[in-house]
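Any read-out appearing in this document is the output of simple, stated calculations on the displayed coordinates, not a laboratory observation. In this text, all values refer to a predicted model and were calculated from it rather than measured experimentally. Cβ atoms are built from the backbone, for glycine too; each structure is taken alone.
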Structure 1
Amino acid sequence: MEFKVVKINQEYKNVVVSHKALIEDEIEQQKSEIISKLEKGQVLEGVVKNITNYGVFIDLGGVDGLIHITDLSWGRINDPKEIVQLDQQIKVVILDFDDSKKRIALGLKQLTPHPWDALDPNLKVGDVVKGKVVVLADYGAFIEIAPGVEGLIHVSEMSWSQHLRTAQDFLKIGDEVEAKVLTLDREERKMSLGMKQLVPDPWENIQERYPKGSKHTATVRNFTNFGIFVELEEGVDGMIHISDLSWSKKIKHPAEFTKIGDKIDVVVLDVDQEIRRLSLGHKQLEENPWDVFESIFTVGSIQQGTIISTSDKGVIVSLPYGVEGFCPNRHLKKEDGTTAKVDETLDFKVIEFSKENKKIILSHSRIWEDKQNAATEAETAEKEKAAKNTKRAVKQINDNVERTTLGDLDVLAALKENLEKEEKGGKAE
């Protein structure tokens, strides 16, 4: 055998030799010779040396190269073992290498025509294609209609519904689906597909199916501060404004009235086909009770109510028939000087009623204040009456005195006249 001297120890008169080192030198020479001849695009034969989850290592005769999993096939694969096996001899093409040519990128799929080049030339926008779901993301699904040819179905093209969803709500990996071609760019090798286009658009005859005034049952889908978004059917959404939920209750947030997923009865108030939105109402299913309340909660009437909540300016009072009123802070003072609090049940006086604004203003203080004012007025009236009676009596007495005096004068005058007559008679005699 041939050996290579790798070490000499003069002191111990020892020589270390290696046959392996000799072989490695020969291999390095071979590698250098192979590497020097490498060119991009060159097709070589190699043997599958190792398989990993990210690619395959190929022995090119002393030089290793890597076929990344994405370069094994034009179609999507999950495991390189679907394409190659250990010790298999295959042809590969050199895609790239670094300056030292120690890292060599190889390709297998590049040895076959690109599937897009073999795509049916008659395929056009509007055609219906079949394919398998190969990738799912929140924004959509990639459908493989042929090995290496994929189209994207955006989540907005999966259903006529306008609710924000993810593709996982409609599809899963491996599903076989039909879709319509929406866009097709052969140069960019891009295609967009749609599923909802294969079913009728529910808004095409919306005026006929949901005319104004018609009643329906909807599903609560979402809340906002100003109302509730509901779905009457797949693709047909509507909105109930918070002011159209109840005739009598003042609702601060829709969550006080219902919850997501609940069924709710509605009546169609308006149809806007352009923006694909229905305006709905719930309270309109019943007659406006404020027409009746107007005759019950008359200004000046006394109503029993319970304080249910407070605010900076006053309190909300629950009244009979499910209606609520507002009592300002200055009207909450009780007769004993304390202030009414939450959960107290008291009598309230209606001091203002507005059917148009659905507003009832109440006062508790006004009740006892009115009683006090009435007592004061009664006392004052009594005093005034007594004064008038006294004045009338005094006047009567004075009148009597006057009449008596005048009568006496008449008597004296008569007496005087008689005396005078008698005196003249005496002289005549």
Structure 2
Amino acid sequence: MTINDADTLDIVFENFLCNTSVFKDRNVLRHDYVPTKLPHREAQIRFLGMIIAPLLKAARCSNVFIYGKPGTGKTAVIKYVLKRLTEKASELGAAVQVGYVNCRLAGTQYRVLTRLCEILHTKIPFTGLAQGEVFDRFRNVLEKQEVLFVAVLDEIDEFVKNRGDDLLYELTRVNESLKNSKISLVGISNDLSFKNLLDPRVLSCLGEEEVVFRPYNASELQDILWGRADLAFHDNVLSKSAVSLCAALAAAEHGDARRALDLLRVAGEVTERAESQTITERHVRMAEERIEHDRTLQTLTNLTKHSKFVLYSVYLLGKAKVHSAITGDIYEVYAELCREIGAPSLTQRRVSGLINELDTMGLLNARLVSRGRYGRTKKISLAIPRTPVREVYSRDDHLCMLQHFTPTCLRAQGANRIRR
């Protein structure tokens, strides 16, 4: 870092420290903050409370699965309910233990079980043990501690889609081999059709209760935002129109409270950097643009390897002025990319499935076009700007090697081979 760079940062830091912040506590607007009140989720809180109440009398409660779109309060509600449960159990001297695992972040059955063991104060090596050995250690420590254990498995739908339902099967059967302890499962899913992914044996063992969280409407989102705003901001810095706009934008996206909170937090940060004293609609619009850009980058980064190759193939076709390619065009470029990198390629049928997935995610635009007596064909193009694709994939371990690579089928002398 040069002296000038250091001086610039000193100025930035000093300005931040000297200026009056619009925030009283910005962490209140973070996703992991659990408020003392959860507006418009009273019915769900009451129902979940009735399900888990038997734990306070040393009886195992039913397994429960919570469904709803992202940002509908599922995780916040279950954390709130189980926090109150542990407080009440402590008062009564009831042997109740709660463990929370985000299965999508854990990624594998080994790591989910490792995390559950850590919650029970047992250390498991990061790697090296057989999966069966890890499960045996989990069962043994659970039995030794003589507790009623509630295991919360968040984003279990994504885990089952990628890893299968063996983990659920094992956890539902573990009670058969326990005498002094019992385990109950709380599954949280964004997919309402999650049960269709499960083997009938797993379904029969679960015997679960279900709670469905509907999306918030704009009015409910405003209540949530004002409740957080009182804690997050100083008095008289937040305009009513800014809150209304945050709520309206989030309500249009399936009533996502996380989206609304993100918009409000980032709008506050934009206001702060502009050294303004009032958060207005203009700041919310600026926050929306920034969040959308960041969300696109995150989505692109987290795609699987072959999904990245398919998207990059569409990017290269667009670069060659082929803005509405068909599946065959994309597969031709994709296969050549795989050969260049030395990676095995998927079948054209599987690539077609990946194109549909990318279309569903909003990264590609795939539209059916009539060709008269020749039937219909699917025309595919990027649904996002080219800049974030270039920005993310220039840092990708595989695709960074292809920045200056032009597939044979796209070179000038053969460009006419691409069907337009």
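Structure above, values below:
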| item | result |
| --- | --- |
| Structure from which 1.4 was derived, distance in nm of label points 7 Å out along Cα→Cβ at positions 204 and 276, options 1, 2 | 1 |
| Structure with the greatest value (metric relative contact order in percent (Cα under 8 Å, 6 or more apart), set 1, 2) | 2 |
| Winner on distance in nm of label points 7 Å out along Cα→Cβ at positions 60 and 252 once structures 1, 2 are ranked, highest first | 1 |
| Origin of the derived value 15.8, 46 (Rg and Dmax of the Cα atoms in Å, for residues 36-139 alone; candidates 1, 2) | 2 |
| Value 1.57, calculated as Rg/Rh (Cα atoms, Kirkwood Rh), assigned to which of 1, 2 | 1 |
| Distance in nm of label points 7 Å out along Cα→Cβ at positions 44 and 388 - structure with the largest value, from 1, 2 | 1 |
| Structure with the greatest value (metric FRET efficiency 1/(1 + (r/R0)^6) of positions 196 and 228 (r between Cβ atoms, R0 = 25 Å, to 0.05), set 1, 2) | 1 |
| Which of 1, 2 yields 10.8 [distance in nm of label points 7 Å out along Cα→Cβ at positions 172 and 396, calculated] | 1 |
| If helix-only ellipticity at 222 nm (-39500 (n - 2.57) for each DSSP H run of 4 or more, over all residues; to 500) is computed and equals -16000, the structure in 1, 2 | 2 |
| Among 1, 2, structure where mean count of other Cβ atoms within 10 Å over residues 116-123 as derived comes to 12.1 | 1 |
| At a computed 5.6 (distance in nm of label points 7 Å out along Cα→Cβ at positions 12 and 180), which of 1, 2 | 2 |
